[in-house]
Structure P
Amino acid sequence: MPPNLAGFLETFFGRRLLQQKNASPATLASYRDAIRLLVLYASQRTGRPPCGLAVADLDRDVILDFLEHLERVRGNSARTRNARLTAIRSFFRHVAASDPASLGIAQRVLAIPNKRTVTEPPRHLPTPEVAALLNAPDRETIRGRRDHTLLLFLVRTGARVSEAVGVDAADLRLEAPKQVLLRGKGSKQRVVPLADDVARALQALCRERGLGRDERRPVFVGARGERLTRFGATHVVHRAVKRALVRDPALARETVSPHILRHTLAMRLLQAGADLMTIQAWLGHAQVATTHRYAEADVEMMRRALGGAGVSTGTPSRFRPKDAVLRLLENA
């Protein structure tokens, strides 16, 4: 009998990701969605139900057609396509280790390259637009005070939105040294310092909600008292942008998201003289190359460096080779 796909999926999610790799819920959800889409696509292509599929039904050609389907029919970007392919590769590495007979199929799938993407410089908000955003919530209401504290937390800590909504009261230290424990990607934890204004806002919010300092209860909650979701936090940012547009129409030029607030803090740290290793540790980047994008995007720092280097802005004369061979190559 050909290897059963359902058995491999069960061991991949139950044993490989959960037990061996201790994958986060976000990783599990991302991988589940990618492979679910692939299984549905293969089922429609073969005319067999998902439970009747074998590993051979997911060969290289099917995967390539599926990736093209993601972009052409579903409208996914190249970056999303590559993320789906990462999940598929992880599954086929599990297949190759579990079933030597499927090694050939797995190797052909693992050889599929990522699609080249255009890396855009990280966008960030100028200081006046950040101030307009922070002043947008109505702090006379309970919801407004929560919104303001969440926005301030995102701007001052550079936390990912999933890290911010995952903060419990026990993760906060609101007396000196003021800091917060963040749980990032890959179950990694890091401690980030808290500015005085953030600490005061968090202290007031915890006092208003009756949170003790050692309680394992969420700091940021929704209307029904449950932990605020990523989508809820994103809605908070969008609502603040709509209110802030009245005072600062310049915000209309940007698609403001929680992640732009993270970029904004990174640029502020860089412009204040923080080195890349410090910013990497602060933001929880796995590689310093990710942090280096902020240095590449800071045009003002480049201008200051150009001025400090004393580089002339005049047009240099063109190089004229003297050697006959060089002249031949120059005119070819």
Structure Q
Amino acid sequence: MSDHFDTEDSRTDLTDLYVFPSARLADHTALILDFNPEATADEVSFDPAASYEIKIDTDGDFEADVAFHVLFEGSSTDHATATVYRATGAAARATGSVGEPIIVGAAVPADGYGEVTAANDYRFFAGLRSDPHFKDVKGFRNNFQFTGDDPIARRNVFGVAIDVPNAALGGSFLRVWARSVTLVDGQMKVVDQAGRPGINNAFNEPEDDRLEFDETPPVEQPARFHKRFVKFLEALGYPNDEVDALADAYLPDVLEYRLSEPSGYPNGRRLTDDTADALLVLLTRGRLRSDLVGPHTDLLPDFPYLGPPHPPGEAATHTE
């Protein structure tokens, strides 16, 4: 969950999930879901057959009690729209156009420069944006030899931002995750999920395990993956009397958020939270604490928070 480049179709590849207090609206929470690490203004960056979903568990059983589903329409880059549904109860565990439409027909600009849609005490935006995640990717791959280079700072994603009234979240202690669901062989299927940043790519090897993790609902993850997580932690050198509890702490892979406590990862996730350093501490058992990379400087102080997209010709690809 919450990793770049872990699905076959980049249009349904979820990159990151963020949850934090709204900057200007009292008693509101910002939900941001980024996807498609190869998004461009020259082609449709979303899958019109897909449902992009943010699931919220309010009672600790890791089944959705509230959900926000974003569906897109349009096959050209200049006439796309989005509709957002809020579902509760059993409908929150379903997919697609279920529940109450809270945003209808919002314009989705291909170039990322569009108006914010406001309706029913919600604010909504979707479009091409600068990727806010920050990390020395090559350093992580090169035995933690960090140079401070952040290739993600030159990339774009397709961003969805929703300012939600807290009363619509269904509770004060939330477990949040996102998923993309689309047609596969004629059936709607979960193809990716996003919870905490970096967990899937860090813990799961080989690729088949990562794909299985992408498709496994949080409620089933502890039973399926606990032993594999324990094995991974043992390989890192964690003592035998610690690995079970540590594996339990990372399963299921959901982002916890308590509205009454100060925000900041692991209580939700802000765009400036250095989650790469948190992962580094885990992977090195505290031996290393920084990849020398900090938050991006193009973030906006208010909704939709995500920075404007890098212009064509300047945006990096995932190979850079």
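Key figures for this structure:
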| quantity | calculated |
| --- | --- |
| Highest-scoring label, criterion being volume of the Cα convex hull per residue in Å³, for residues 167-206 alone, among P, Q | Q |
| Per mean count of other Cβ atoms within 10 Å over residues 79-86, the highest-valued of structures P, Q | Q |
| Highest-scoring label, criterion being relative contact order in percent (Cα under 8 Å, 6 or more apart), among P, Q | Q |
| Parent structure of the calculated result 19.9, given that mean count of other Cβ atoms within 10 Å over residues 87-94 is the read-out and P, Q the choices | P |
| Test item: mean count of other Cβ atoms within 10 Å over residues 127-134 calculated as 25.0, pick one of P, Q | Q |
| For -5000 (helix-only ellipticity at 222 nm (-39500 (n - 2.57) for each DSSP H run of 4 or more, over all residues; to 500), calculated) the corresponding structure among P, Q | Q |
| Source structure (of P, Q) for Rg/Rh (Cα atoms, Kirkwood Rh), computed value 0.94 | Q |
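FYI, it's all coordinate maths here, none of it is from the lab. Keep in mind that this is a model prediction, so the values were computed, not measured. Cβ atoms are built from the backbone, for glycine too; each structure is taken alone.
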